[in-house]
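Structures for review follow.
Please treat every number below as a calculation from the coordinates, not as lab data. Everything numeric here is computed off the predicted structure, so don't read it as measured data. Cβ atoms are built from the backbone, for glycine too; each structure is taken alone.
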Structure 1
Amino acid sequence: MEIETFYIDAFTSERFTGNPAMVCPLNRWLEADTMQKIAAEFAVSETAFIVGHDNTFKIRWFSPTVEIDLCGHATLATAHVLFNHKNCHSPVIEFTSMSGTLLVHKEGNLLQLDFPARPAAACPVPSGLEEALGHPFSEVQAVDRDYLVVYPSESIVRHLTPDTSLLEKLDKSVIVTAPGEKADFVSRYFAPLLGIPEDPVTGSAHCTLIPYWSKKLGKKEMKASQVSARGGTLYCRDEGDRMKIGGQAVTYLLGCIII
C-alpha cells in the first residue's frame, strides 16, 4: 500500500523553523499500531492521519510513542495540505477528533484554529519540578496532561536547560511561560512523557496559555512566541470557551510511504 505524505513546517512562514508535522491522508483508517509505527518512523513531534472528503474530516494524531488527544501544529499542517495540495475550496475545514469538533478558517495568509479552552488551575508544587527545570519559578498551575509554570522574564524561559531524565519522572508534560519582550507572552513545551523532549511550537498548549495571559494582561487578542530553538509565532484570541490560534505553514517535502 502506498500512502501520500506531506512534511509541513507549522506556525512559521519560513522553512527550517516552526514545528514540523507529517500529514497522511487515508482512504480508510489503518490499525492504530500501524499508525503508531509510521509516526515513530517519521520521528517528528506529531503525525496527523485524516479520513474524509471535501471540507469534513476525521483526524488522529500520533507522537513517536503515543496517540495524542489534541494537537495544534499538526492540525494547522493538515489544513495547509488540504487548502494548498488537495484542492479544498471551502474557507472552513471541519475536523472531528478525540477533543470534539475542531475548525480551521482560512483568513488571508493565516490559518485560524478554533480549539476548546483548557484553562489551568492552581495546584501544589509537584515534587521534583523545580529541580527538573533547573530554575525557581513564581507560579505553577495544572490542567489535564500539563503543568503550567510561570517565570518572571522571557530571558529565563529562553535559557532554561531542563533535565529530561527528571522531567520524565513527572506525571504531566510542562509548559513554561513568561511575559514577552516583543510578543505579549512567550513559552516552551517539554513533553518527554509523549516521546518529545521539547516540542518546537505547541498549538494545543495555547489552549491553556491564552486564558491565563488574557486574564493576566486584560487582553483578548495577543501575539505569542514559542522560543524554542526553531521558534514560532502564534496569533491568539480568547473567545471564552473557545480559543482562536492563528499561524502560517510552509511545505517542505511531498512523497509517499509504502507499507
Structure 2
Amino acid sequence: MAVTGRPRTYVGDRPATPAERQARWRRQHRPTMAPDVVCRTLGACTLYCSRWEDLYALLPRQAAVITDPPYKVGPRGYDVTRARRGPPPWTQNFAGYDRDFDPTPWLRFPEVMLMGAERYYHQLPPGGSFCCWDKLAGTTPADFAAGELIWRSTPGTLQVFRHLWRGGMRAGEENYTNLPQKLHPAQKPVALMRQCVQLITPGRVIIDPFMGSGSTLVACVREGYPCIGIEINPDYFATACARVEAELQQLALFPREPA
C-alpha cells in the first residue's frame, strides 16, 4: 500500500526530534551570505560593505527603508570627476551614478522614503505622499538644484523641509567651516535625515541600502532607532563606520533624554 505524507528525518539511527527537524529545515532554507562581506556592529547599528543584492534576502521584512539611491542625472549621468569651475574634488564616481534607479525591490517594505524621487516618480506606485527638501532656504537661486522630492510610501500631506544646501553654502553642522569638503558627492545633511527618521514608526529598524558616508545612520543613532547600512565602496564604508562610532561615543557622554 502506498504511504503518503512527509518523509521522516533521522539523526543517526533514531528519528529526529521536532527541534532537530526545525533546525535542519532552517539550515536548508537559510539564505547564505557571500563569504567576503565585511560587517561591523556598532551599538544598534549594523554596517555592511557589500552589494545590496548579496544581502537583500537577509534583510528584516518589517523594517523601514530610508535612502538616497544612485540614479542617472542627464543622458550619461552626473560625472563628479569632471572639472568645472576648478579642479574636481572627486577622483571617482559613486556606483550607479550612470544608471537608472529601479525602486521595485524596496517597495516591498512597510515604510519607505526615497530621495531624488523626481528622477523616477513614474516608477512609484500611487497612494504615497511627498516631502520637498527646499535647498535654497530663502537664498537666491544658483546653478544648483533648488530642491529635491522625497517619496514616502505612506499617505499624508505634503511636507516641506527647509535646509540650506547650495554648493559650498551649507547650513548646520556641515557648513563650510566645519566641513570644507563633503564626505561623499551626494552627502545629505544629518538634520534633514533626522526629519525623515522621525516620520518612521518608533522602534522600527531602518535600512539604508545605499549608505554612502552614513548620514542616515547618524540620524538613526540620534533618534534612537536601530539601523542597517549597506555600502559597496570600502572608503565610504570606512567613513560611515567612523561617523557612527563617533556618534555613539558622543551619545555615551551625553545620553538622549527620554521622549
Among 1, 2, which structure scores highest (criterion: Kirkwood radius over Cα pairs in Å): 2
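Using distance in nm of label points 7 Å out along Cα→Cβ at positions 81 and 169, single out the structure from 1, 2 with the greatest value.
Working: 1: 3.9; 2: 3.1.
Once distance in nm of label points 7 Å out along Cα→Cβ at positions 81 and 169 is worked out for each structure, 1 has the highest.
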Give the label, chosen from 1, 2, of the structure having the highest value of relative contact order in percent (Cα under 8 Å, 6 or more apart). 1
Among 1, 2, considering only Cα Rg over 2.2 N^0.38 Å, for residues 49-200 alone, which has the greatest calculated value? 1
One of 1, 2 was used to compute Rg/Rh (Cα atoms, Kirkwood Rh), for residues 41-120 alone, and the answer was 1.03. Which one was it? 2
Going by FRET efficiency 1/(1 + (r/R0)^6) of positions 57 and 209 (r between Cβ atoms, R0 = 30 Å, to 0.05), which of structures 1, 2 comes out largest? 2
